[in-house]
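What follows draws every value from the coordinates through simple rules; no lab data is involved. These figures come from a predicted structure and were not determined experimentally. Cβ atoms are built from the backbone, for glycine too; each structure is taken alone.
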Structure P
Amino acid sequence: MAKEYLQQLTALIGQTTSGRFKNVKLECKHFFSGAAVYADGRICISLTPVGFAIKLPKESQNILMNEKGAKHLRYFPKGPIKKDYVVLPKAMLRDMQTLRRWVRVSVEYALSLPEPIRKKATAQRPARR
């Protein structure tokens, strides 16, 4: 199932970002039960059974939340709301011009955030005897 999301997201990102981010490394990777887009190592978009979610600044979230069908991202019914993300309405995924604009805003926002802290590899402990 996750493979399907990865293929769909890869195709969608190809359509919405073609030639727009020349100096940014955009990667689609498996992400739990779906797929996610990373801009220079920073996650900004996900496609999962919950829907197509994008990471946005607060002002942009407020604008999108006025759209019919938009909702805050929550992976599980009683799980926490992912505060920076909005799940786009399905109709918006068919409007390439609008989708391109929101993908651009999401990528630019992710790039404005501090780089994620990478965990250092820990030295392996010797085997017990």
Structure Q
Amino acid sequence: MQLQTHSISKKIHSGPKFLRIFFFLTGIIATIAYRITPFLYPFWVKVAWYVGTIGFILYFWHRSHIEAKRAKLVKEYNLVSVVEKSDIAPEEKSAVSYLVKTSLTSKARFNSLFIVIVSLLALIASILMDFSFI
């Protein structure tokens, strides 16, 4: 049993606090960069666009990874069944059951992955156009 506990503790480690803050700030900065473009001169619009696009790639890759990790844990440890069999109070059981089940059914990880892929393609196309490779 101790081996299994040690194994899961590595899987659920949330990562260093500085990385969590980094990804949080990356999302904020990327969003601001996109929102200020109407107020900037053309050169700075391009700078803000690159900052926003790279920020979204990093942020949404991270979100996709976290959501996939959560769904995998729910599936690997059969947490839906664990919650259903638990003897916690009915209201708490409903709340936990909702959280566990939606970790499996949520499409957020696919949405985030789609944003990463489209942003990468846009970034590559923009680099090619800005540096006259096409």
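A few comments on the model shown:
- Label whose coordinates, when helix-only ellipticity at 222 nm (-39500 (n - 2.57) for each DSSP H run of 4 or more, over all residues; to 500) is calculated, return -10000 (choices P, Q): P
- Origin of the derived value 21 (relative contact order in percent (Cα under 8 Å, 6 or more apart); candidates P, Q): P
- Each of P, Q could give log10 I(q)/I(0) by the Debye sum over Cα atoms at q = 0.10, 0.20, 0.22 Å⁻¹, but the derived value -0.50, -1.18, -1.28 comes from Q.
- Ranking P, Q by distance in nm of label points 7 Å out along Cα→Cβ at positions 91 and 115, the structure that comes out highest: P
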